[in-house]
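Just so you know, all these numbers are worked out from the coordinates, no wet-lab data involved. If you're wondering where the values come from, they're calculated on a predicted model, not measured in any experiment. Cβ atoms are built from the backbone, for glycine too; each structure is taken alone.
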Structure 1
Amino acid sequence: MHLINYGHTHYGENKVQEAVEKWEKVKKENNNIKLHLIGKLQTNKVKFAVKIFDFIHSLDSEKLANKIASYQNQKIKLFIQVNIGNEEQKSGISVNKLDDFYNFCKDLKLNVVGLMCIPPIDDNSVKYFKKMLDLKQKHNFNELSMGMSSDYLDALQHGSTFLRIGSDIFGKRN
């Protein structure tokens, strides 16, 4: 929390319950703090997430979109998670279904501001970042959430507006 004293305002959290415990009081005392959910969001945690997060970077299904829409919180800024590498073990919308999913979200009046991806770990992330930049431009999004501690410089060069570099700043999670 010491970064708050230096004017840092955007923070990411992987887990809803941890965020509620760590940030509820801090956000009440610092209304300029913006909290980002960068981990997977389960539908049973949406009611807590919409109260504390300003951004959700992991919108990855129609079921989740419907649940978020049911709370009618238009202030939350959402990123559609794109499964850019078509990896079976990862969540996200496949590139070939992105148009339909985005239109579905617009019909629900969700505030989708951009796209998010986590490229395959065993491949060169630059080609995926290029693909994401193309998708961002195609859909006229302002935001692109991609890049972590190992590849954030490449992500920046390809239009990323939000980076996830917590482990380089705070260290690895226990």
Structure 2
Amino acid sequence: MDDSLQELQRIVLEKMNQLDFAIDKIEELQKIPLGWLRKDATQRHGVTRFFPGVDLSEGNLSAKDVRKVDLHRALVEEKYLPYGEYVLFHEYCHCLGHAGHGAGFKSLEKIWPDRKSKALGRQLTTELRHRMAKWLWTCPSCKRSHPRRRRSNGRFLCRKCKVYLIDEQGGAN
């Protein structure tokens, strides 16, 4: 496991210990391998990967059913580290028996102490989309632009102005 992932895991498990999670649960979570999402991921920041064939119904899951947790590389960058802690905690909530985002999952997720860190998620998504964009779909009327990986070729309308968007070379690539 990468050193930065180990440090992130250490921080999150320490906070979970302070939040009175059972020691045996923390020890189970510590055994789950951590890895990276694909470098071109823009929308997804973390994913819990269960073993194939595992029954994903609520109440039947445990950390032993988890094959791996993958995180976006940007989550260990200094400015996104608080959000990275939140995302790993979010994924650990899945590992503790909640495959979906139902009421049990949400009540568990709400105990994370740093609620403001979740807001960094939108900022990260926007930054990643701009990083990966090869094209900007721009409205000639209101000048709003939308970073995209492919050309629009005049097929899409601005939601606000109802005029066709124009392709412009853009983004970091």
Looking at structures 1, 2, which one was distance in nm of label points 7 Å out along Cα→Cβ at positions 78 and 110 calculated from, given that it came out as 0.3? 1
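One of 1, 2 was used to calculate distance in nm of label points 7 Å out along Cα→Cβ at positions 70 and 126, giving 4.6; which? Let's see the in-between values first.
On the way: 1: 4.6; 2: 2.7.
Value 4.6 for distance in nm of label points 7 Å out along Cα→Cβ at positions 70 and 126 corresponds to 1 out of 1, 2.
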Quick one: distance in nm of label points 7 Å out along Cα→Cβ at positions 38 and 102 came out at 2.4 when computed from one of 1, 2, so which one is it? 1
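When mean count of other Cβ atoms within 10 Å over residues 46-53 is compared over structures 1, 2, which one is greatest? Numbers along the way, then the final one.
Numbers: 1: 18.2; 2: 13.9.
That would be structure 1.
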In terms of distance in nm of label points 7 Å out along Cα→Cβ at positions 54 and 158, which of structures 1, 2 is highest? 2
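Here Kirkwood radius over Cα pairs in Å was calculated and came to 18.0; which of the structures 1, 2 was it taken from?
It must be structure 2, since only it matches.
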